[in-house]
Structure P
Amino acid sequence: MTDEPKGEAPPEMNGDADNGEKSGWAAFMDDLTGVNVDWRSAVLVPVLAMTAALAVSVLIIVASDIELWRSFSISALGDSFGQAGSAMWALLTGSLGSLAAVSSTLAFAAPLILAGLSVAIGFKAGLFNIGAEGQMLMGGMVAVALGITIDIPVFLNVPLAIIGAMIGGGIWGGIAGLLRARTGAHEVITTIMLNSIAGLAVVWMLSTKFFQPEGRLDPVSEDIAVSARLPRLLGFLDRSDVRVHLGIVVALIAAYAIYWVLFKSTIGYEFRAVGFNPNAAHYGGMRVTWLYTSVMALSGALAGLAGMAQINGLLYRASPGFAAGIGFDAISLALLGRSHPAGVVAAGFLFGALRAGGIEMQVATDVPVDLISVIQALVVVFIAAPALIRAIFRVKTGEEIGQLTTGWGT
């Protein structure tokens, strides 16, 4: 038996092809789905889960039609199903039916992907970062502070906003990591408390003269400088309804960077080792205390980027609720994406499409946009029960998945 270099991933984890080990696409699929997991379980079952969620949503729309139950008839039932079909069609066209719809989907997906990556990297290290919402708020507020005080050329101002947001979110996440490492305080509790502190801190900051525009007393900030705003990728079209911005590029670059860190670097190997067994990692010479702190700081930095994408890409000003629940949706994103960057990107596009399509659905029909939250919840429920989906659609797979994860990191 030969000794492996200390700190390097063994071949089965980094995809080396020596001695018959998997490489290339096969290794990537093992990273994404789990070793020896059938692609149908990893790809087809989630697609069918989405189909089932939409079908159940149609039934919910029909069941909640008060007029139908007041005067029930076959024709009224048909009309109700017609309305539900129109709602689903509006959901589709509002997310993918035009250039403006696709751009809205991508604009909504950018902060979702970044926040999902924030939670996913914590899962890989065995940590449940439920504080992405607060980290988004703090990172976004740093971006706002820089955006209203500094007006320099865009090629300098945008990177400054990115760095500032990462520092703000990273500090907020690092606090929870340090508390976990030094005192054993569970990150779920500390991040929940830090969410509350961040929310109240944002309200207080937006009530100060530093952030408030002149003549206003409500908690809202000035508009950030034009040079601090993320450039529109299709700005040359001169269309206000095409909103896709540089944030989606930042999100995809961040996803690749996290993939490289997790699966191609020593520090990523250590993150995953701690997630599998912190005691064994400590016995192997890894600095568990430092790893807990650093992974939570990195997680917070990604959430801070998500906050910046909201402010500098879409809103251009801060108000108390600018995180819009994205930090909590990030938990579902990380689980649906199996804590893998590629999976998180796919889940981010899905949730972005639901958000963009939900707006059109509300405008075109009487169905409330709250149905989107129901659809998201149903997707999570169905994917968390793959055996049910296989039974409903009679899908035969080569391997069985007993549960969504064997731990936060898989």
Structure Q
Amino acid sequence: MSDRVAEYRLDGIYRQRQEGFFMQRVKLAAGVISADQARAVASASIDFGKGTIHLTTRGSMEIHWLTETDLPAVKRALAAVGLTSRGACGGAVRGVTCASQGAVGFPEAETMAGRIHRHFTANPRFERLPKKFKIGVEADVTSRRHLIQDVGLVLAEGDDNASLYDVYVAGGLGREPQPGFLFENGVVEGRIIPLIEAIASVYTANTQAGKRLKHLIREVGEAEFRRLVALEPSAAEELPSVSGLPENLTPVAGVRLIAPVQFGELSSAQLNDLADIAAQWSAGFLMVTADQDIAFHLSDGFNSGEADSALQRAGFGTSQASFRVCPGSHQCRVGLSPTRDIARSLIEVMGPAAKGMSWALSGCPNSCTQPQLADAGIITAALVKDEDGERAPRFDLYRGDNQGFGVLVEHSLTLKQLCRKVQEIG
């Protein structure tokens, strides 16, 4: 295997658990992808992988089961349709997310996400950071995902000429969850990119390798962090306003349809079907949601009933339960549990009340599925030897209240105990 495997991370590539295989992540600003681009992802998965695509909670797509010799060809295939993976992994500005795709303000949020994506992707000033740097743009605070970003932007009231954003910083989940704090109210859109540059520069200059921005805040405090950011030349800079035609790609959310994707796992054939539906009903665009589903905003004049029937014919009916799931030990090198198998076991014992809740299962404490933001979140906390001497996963259970992060209510449960707790919900 090449000595450059670690360098692949900045190209959005991680090694899989299985020796000799890799995962390629594709960055999508606000989760938006065109029908032609989706077909290219499906084709790359067939040609080089095993014909499956994983949808992430940050609105990205992942292709697994790639060999090292295939990686350059996959990169070219994605680039041919305008897709990039640069910075999708490693110490870089990651994909810019948006969990409020159905909100009235989504066109503004999508536009800002696209501008940030274009500015920071493959920008050498913002690669090789101490650790990943996550940015999210939200039309409102409903999802609470602005609290888990290194920089979280929430659309605030503005005028017809410019949008304003409330800026939150230093959020994150993982082993040490920390909600972001409000850094500045009502920032005009022309200041957003320069301000992010200033924050990222302070982070890079003052944080040791392997640490997120939240760790710097714990070390120096909010006041000192604000002082350091204010010293950066770009902190008060305002770029010229952007004029011209609208930049949002998706139709304005009038009627929104969801194609539920079980555990975020799509076959290439299914993705091609969804691309066809997007081409016919949704101006040629579809979206990866924060719940690992596919969403469509119907174009004006189209019949929602007919579009919904098209989804049903393609095999996308009502999901059994809203369950966010990472690849876990099926493919991830740090996964501690076979997440899809665990999720199936839990769904089997759920009653109607439990099925009506949002669920998230993370295969390790890194919390990639954002379990602290679900009604019920499960983290695979550790592997512990059982009475037969076999190492088995132990699970922590969180319960949310739609206010902040979920609260830990059960610690180190066996799978049998976890199933019992789920049954008790009803």
Structure R
Amino acid sequence: MASSLRRWLHVSFLNLLIVAFLGVILRYKIAFSLPFIDQRNLHHGHSHFAFFGWITQILMVLMVYYLQCEQVESAFRKYRWWLYLNLLSAYGILISFSLQGYGIWSIGFITLSTVGSYIFTLLYWRDLNALKNRKISHLWFKSALLFAVLSSFGTYAEAYLMANKIVHQNWYLASEYYFLHFQYNGWFFFAGMGLLVSRLEKIIAATQQLKIIFWLFCLACVPAFFLSALWMPIPKLIYWLVIGSAIAQFAGWALLVRLILKNKATMKSHFTKKSRQVFLLSAIALTIKLLLQVGSTHPALSQLAFGFRPIVIGYLHLVLLGVITIFILGYIISMNLLNAGKYFMTGIWIFVSGIIINEIFLMLQGVAGMDYIIIPYINESLLAAATTMFSGTLVFNLAIRR
């Protein structure tokens, strides 16, 4: 089991390295010139591979490891073909999108990945039900899988619009944001929370509070999609539901933070200082993200934010890198799944500093763009941030292979 886990973690970290490297290429092409690279196609390959090759792959691996810890015999052997299928699909998506953009091959590999995720969902759901003890973390895992399935409908909508050559900007954006929402705020977030709550359940006796936190996030997730669609004309009832969902999610997070602080001494004895530091960074990013959600319920602020691409990109990177990726790194360190030695942690801190620099420059670019101000050397600065993130991933990839 240990060798299987390490092998899959090494593969997932290699995929993160590829994502970071592609980020450098994309930023270099913007700052300087790479005429043989199609920016749009590589951007699609980069973003889709980040979703399927890095986040989805590592979450599946960690969820299978959870089953293994819960005495499900040979969990990695049972799920290995679905892990391989997702990995194959991810590389197919990366290559096909980079070469042709949206086409028969890229859509085919996305379909293959989607079918694989459906089968993974059915198998994992059945294995959770077969466990003797029903836990709050199981609710998070099941919801994550459901939201992953829901997100695929956004892909179908995009494919339908393209196949029928329907040029409708609002519909296209709505389908794209639908997919992103149920990936970021559904599948990614709920799977991560399932992993975290599975640890908390063994440390803190607070079942009722953990259940309330779950329902606050779960019931808010579907209406929270419209936080990404406030630029569209929506009924007033939906608008009030959107405000309620943003407040509910922030309240759920506040309750969880309060619960953790209340049991601070116990938490310290179960989490190393290294993991606590990394978790804290992820928690700060999540707090910023939830506050931005509450602020975006103001229509003027929402239209302003979605009207400037650097702000949108900055927000998406805040969630994917600041919240999800840093959390996963913290979880792996806290579970001692890899040797978090000196070089590994050095790579982590370099990577994190790159994320922070990237967020600062993206937000500066977005805010300056509102007044049509061009910041000198902004593209070179963003390239430096991307290079810093790549350097960090390279260092901790080399560290875990020593």
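Check the numbers for distance in nm of label points 7 Å out along Cα→Cβ at positions 245 and 277 across P, Q, R and tell me which is largest.
By distance in nm of label points 7 Å out along Cα→Cβ at positions 245 and 277, the leading structure of P, Q, R is P.
Quick check on the output: 17 is relative contact order in percent (Cα under 8 Å, 6 or more apart), derived from one of P, Q, R. Which one produced it?
R
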Q) Out of P, Q, R, which structure matches 2.3 when distance in nm of label points 7 Å out along Cα→Cβ at positions 229 and 333 is calculated? A) P
Q. Where does the value -26500 come from, among P, Q, R, when helix-only ellipticity at 222 nm (-39500 (n - 2.57) for each DSSP H run of 4 or more, over all residues; to 500) is the thing being computed?
A. R
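No value in this document is a laboratory result; all are computed from the given coordinates. Small disclaimer: the values here were computed from a predicted structure and weren't measured. Cβ atoms are built from the backbone, for glycine too; each structure is taken alone.
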